[in-house]
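Each value in this text was obtained by applying a stated rule to the coordinates, not by laboratory testing. Being a predicted model, the structure only gives us computed values, none of them experimental. Cβ atoms are built from the backbone, for glycine too; each structure is taken alone.
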Structure P
Amino acid sequence: MIDQTVVKKIEDMFPTYQILNENGEIVNEREMPDLTDDQLKELMKRMVYTRILDQRSISLNRQGRLGFYAPTAGQEASQLGSQFALQKEDWILPGYRDVPQLIWHGLPLYKAFLFSRGHFVGNQMEGINALPPQIIIGAQITQATGVALGLKKRGKKAVAVTYTGDGGSSQGDFYEGINFAGTFKAPVIFIVQNNRFAISTPIEKQTSSKTIAQKAIAAGIPGIQVDGMDVLAVYKAVKEARERAINGEGPTLIETLTYRYGPHTMAGDDPTRYRTEDLDKEWEKRDPLVRFRKYLETKNLWSKEEEEKVIEEAKEDIKAAIKKADETSKQKVTDLINIMFEKLPFNLIEQRDEYAKKEESE
């Protein structure tokens, strides 16, 4: 006999994990992460810096100086709180909105701009354990499982972390990835940033599950739903998931409840067509920067002067990075062909030679 109450019981197992409420007050003292005052300030610095980077990137996109761009404002706590819990040896397999994590993991800013422009140099992850941002929705999930399994087989004390949105959790790759990882106890952390609308589809039409976190049960792995606007909760959840993974206890699925304040991408999306003004205002009250700023101010760890300093630093860095991106040699077809394989097959050699003649005549 089918017992519908079982579903309700499962849903109740996944309450939203929170440490810092909307007013910047600690509501879960025993879960406070062990972070120094300097680390707390660094987290705030990174969120402010990234918010300015987002604003300038949108402006650069509108000027035609960037190509593809997916706004990040509103998701800073989810993105940067999770990355802050990682170590340099950990691998990041991002989606296209997850460029900030790459930057704070070691990707030079000018390369982030080149990625946006579709330049191959922007996809060269040199000196950083990461793959380029995945454009195919959800494809990074199965890849992360593979990377994690490789780390395990090599005896590395490191994890693979991958990100997708609520829409990505509807892809077949999502279920295949978490199932395979659970079977082989791969050291991987799956982070689903639930911003409620994917491209434009409301989460209620994306899945009938009350939470995305509960989908972990089917894969036999732990899952947790986290307040994705609370940087301390995100950091703590990912830190504990990392510790489990490197101790051989396998993967974790983390759903972060968050919100993107801008459009899905700058390629013509209009969020006013599928989001209400009231909903936007409701989530603006949960702004991760405002929340964390209030908390730090009560501890006398943050001031308007410090924030202005970070803003100016970000603007100067962006100005220098876009200049360096502009100075990078223009991408050529022959460049792309030459880096495709270690040893080119005959058909690509023919194509390269043909394009080389065209390039010489230009």
Structure Q
Amino acid sequence: MTAAGTTVLAIGTKKGLWLARSSDRENWTLSEPKFLMEEIPSVGIDTRGGRTRLFAGRMSWHFGPCIAHSDDLGETWTEPKEGSIRFGADDGAALERIWQIQPDAENRPGVVWAGCQPISVWKSTDHGETFELNRGLWDHPHRTEWGAGFGGAAAHTVLPSPADDTLHVAMSTGGVYRSDDGGISWQPRNSGISAYFMPDPNPEFGQCVHKVARDAVDPDRLFAQNHHGVYMSTDRGDSWQSIAEGLPADFGFVMLAHPHRSGTAWVIPLKADGERIPPDGRLLMHRTDDGGATWEASSAGLPEADFNAVLRDAACVDTADVPGVYFGTRGGAVYASADEGRTFREVASHLPDVLSVRAAVVPS
């Protein structure tokens, strides 16, 4: 996809949703807030099949969580009267947050996935109108041993493979799980990922994986940002190898993969779990073009000093031929790059705490 058209940037924050638009990914127009005073921990943009549908995973402290969708670029929003995600009476749980909204591959146009809190994965086959609980993961014998990360017990990454029925899920805490049959059965896939904070630092499961991204060219290659540790797998998660050498720190939340080119990924390091600030107070994006063998830092257009973190879903890439890279900080600043993360421009400032960011090129 080229960058011709309008780029829409959805920005979910602690106190509402903002939409930014640009024809050149350099000059941006910011909307008035939607869902003001609601948390928006997840957003999604589905451009499959010649249509554009925006999703917002809302969290109202009065009405509770729900997924709303818009087919007119955010002018109007719809949600099912009874809610699109609901646990059954026998499940012993209630939905707390929607942490991930992930459209499936082009060849599965009606399928949309949601990762939620409590740790659960949900599948829609009607373009996100309604969702069904994935029983294989919910009934997994490990579930009672999964814990809550600092932000809660979240299934924060859902990665359907475009090549087959493989599906990866990452959770905090629990680690990476893989299904080879479209979500019917699940197995932990964490060999090589450290859980240094546990009595056994190399358990089968229980890792606090922060984010996972899939290589666009080689679907067997995965990148992971862990709770201390940056990793790559070339065998669908059967084994993981550290690629943290060359980074100023191995803690962080962001992991992005290039939408067209193999081996390219981006991270935004933080100093440590006890000091969740950029190293030396410099907010830098780091990029590898060789599968983690080397890393290069980008600072052009970013502030000289910034002590704010970037959360796991507060960063994304679009699918233009030269991809745009975007992220927002806990200080309410949002940045966009039109050159694969080499230089940045500020899209917005002084927003509430940014929780989620997604971008897509849509017809003008």
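Points to keep in mind about this one:
- With relative contact order in percent (Cα under 8 Å, 6 or more apart) derived as 14, matching label from P, Q: Q
- Parent structure of the calculated result 0, given that helix-only ellipticity at 222 nm (-39500 (n - 2.57) for each DSSP H run of 4 or more, over all residues; to 500) is the read-out and P, Q the choices: Q
- Structure from which -0.55, -0.68 was derived, log10 I(q)/I(0) by the Debye sum over Cα atoms at q = 0.10, 0.11 Å⁻¹, options P, Q: Q
- Which of P, Q yields 2.5 [distance in nm of label points 7 Å out along Cα→Cβ at positions 18 and 314, calculated]: P
- Origin of the value 1.02, where Cα Rg over 2.2 N^0.38 Å, for residues 58-257 alone was derived from one of P, Q: Q
- When FRET efficiency 1/(1 + (r/R0)^6) of positions 106 and 194 (r between Cβ atoms, R0 = 30 Å, to 0.05) is calculated for each of structures P, Q, structure P gives the greatest result.
- Structure with the greatest value (metric mean count of other Cβ atoms within 10 Å over residues 122-129, set P, Q): Q
- Mean count of other Cβ atoms within 10 Å over residues 266-273 derived as 12.1 - corresponding label from P, Q: P
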